[in-house]
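Asks: Below, each structure is written out as structure tokens.
Each value in this text was obtained by applying a stated rule to the coordinates, not by laboratory testing. If you're wondering where the values come from, they're calculated on a predicted model, not measured in any experiment. Cβ atoms are built from the backbone, for glycine too; each structure is taken alone.
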Structure P
Amino acid sequence: MLENIPGGLGHALRGVRAGFEKITAEADFEDVPETLRLESPAFVDGGSRPARYTNDGEKISPPLTWSGAPAATQAFVLIVEDPDAPAPEPLVHLLAWDLPADLSVLDEGLFKSPGHDGLHENLGRNAYLGAAYLPPDPPNGHGAHLYAFQLFALDRRLVFSAPPTRSSVVEAIQGHVLSRGLLIGVYERGGR
């Protein structure tokens, strides 16, 4: 959708960004220890995300692995946000809740996404209100965007009767986050 924005408009909006300080891990859980080691075999922390995992490629979710979960972990929540979106708040790309405590690997393409069948249970609403992985689609000319993969280990499981919003999940996990992990992937439409 945003690939159709003219490059000149994207360039004019380069200074308009939600802000890294507004991602869930920084805004709501800054005091929680960052002891989860979150990684991807597809890109290094702070490195470029392959186009395969964006709206310009296969539109599938990237593979992830993690370690270091506390023994008391009952479930995980994964939130992926774009703090560089030209919007007041970071754009939510994925909201996966109640991931099993014994899980430490998410395969490539695991989550439902546009044109790709995948897991859709326990997915919250992304920025476009769908319960799916929303592939990165930064505006042309807007520059590089950071994508914050945030994993939270919880001391309890979550239950929602319908796909929750980011704010509903954040409210439900307040006081229950044991540790967190952060992985940053960078993507810029058309490269640098």
Structure Q
Amino acid sequence: MPRSPEEALKLFVFSNQLAERELDRVEAAHGVDLERGHRWSAQDENFYPQIEEAIRREAASMAPHYEIFYSLERTIRALVGDTLREAEEDWWKKRVPSHIRADAEKAQKREIDLAVTPRSDHPIDYSNFGELGQIIVQNWDVFDQTFASKRAVERVMASLNTLRGPIAHCSPLAEDEIVRLRLSVRDWYRLQS
């Protein structure tokens, strides 16, 4: 199936991110600096060297996976929000399951109560892969032209949500899970009709 220029660009960007991350892994694994511009600020340098070298290497090897997740999750949120906004003006209230709305509202309130800068004014930014998958499936009448299969969307989103755990909770990904992450990203883009 031919890809649109937008899909080809997205695949190109993610492929480059994966290549950059592989170079990060090689640098971390072999203790070399290929001088690709990753530098800490002077403020960070005061404290960062106090952290064990092994943990710093592990963090460097995990950074690419975080970047992929961050980029993909933000991309999916934008796709969901833009698609539903085109279908219905008050889409958040009318098209998003009530438990997802309630969880987003709780998270927004928690940030306000903690006096921290809110991460966003948009409630969808408080949703994770699993919830985004539920929103897509719940609104299949809107997304059936975007994705080839509802069941495949559920499977890929569940896989991404599971893989998100170690990354979000600062645990290393096993080598098999790194492969699964790469395949899940490819699967996501393959889903789009």
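Asks: Can you say which of P, Q returns -2000 when helix-only ellipticity at 222 nm (-39500 (n - 2.57) for each DSSP H run of 4 or more, over all residues; to 500) is computed? Each step should come with its number before you reach the end.
Replies: Details: P: -2000; Q: -23500.
The read-out comes from structure P.
Asks: Taking relative contact order in percent (Cα under 8 Å, 6 or more apart) as the quantity of interest, name the structure among P, Q where it is greatest. If you can, show how the numbers build up before the last one.
Replies: Numbers: P: 31; Q: 21.
When relative contact order in percent (Cα under 8 Å, 6 or more apart) is computed for each of P, Q, structure P gives the biggest number.
Asks: Turning to a different aspect of this structure: Comparing Rg/Rh (Cα atoms, Kirkwood Rh) across P, Q, which is largest?
Replies: Values: P: 0.95; Q: 1.01.
If we compare Rg/Rh (Cα atoms, Kirkwood Rh) over P, Q, the biggest value is for Q.
Asks: Right, something else. Looking at structures P, Q, which one was distance in nm of label points 7 Å out along Cα→Cβ at positions 47 and 167 calculated from, given that it came out as 2.5?
Replies: Details: P: 3.8; Q: 2.5.
It traces back to Q.
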